[in-house]
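Coordinate-derived values only; no laboratory data. Remember, predicted model here, so these are calculated numbers, not experimental data.
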Structure 1
């Protein structure tokens, strides 16, 4: 039986691909390794703080510059 992906996982992958970014470049700005990002993209639960940061970034409340300054 095929394992179902968690809701929103396809949105995450589609967003990354729409930006033209590979996993390394996309996840690096959030302080996540490529392998960690790959796990989230295949359905592994994402830590709540990361999910919050990603939502804020997507909503425009946190800029790329803000993300870069905390790394």
Structure 2
């Protein structure tokens, strides 16, 4: 995850999802933006995604509820 980017972007490189968000890494804004961007890319509502690990790190583990 890269906060403070010029534009929001989702890329998959070598089976790894790379996310760039324009939100700053303050007060959880970047984490919220990551969940919203990934939810849109997966065509899921944001409530179906949960940040499981990595709130203060660039590498994150995100759970997705299916069904």
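Worth a mention:
- Test item: semi-axes √(5λ) of the Cα gyration tensor in Å calculated as 17, 14, 12, pick one of 1, 2: 2
- Origin of the value 29, where relative contact order in percent (Cα under 8 Å, 6 or more apart) was derived from one of 1, 2: 1
- Which of 1, 2 yields -15500 [helix-only ellipticity at 222 nm (-39500 (n - 2.57) for each DSSP H run of 4 or more, over all residues; to 500), calculated]: 1
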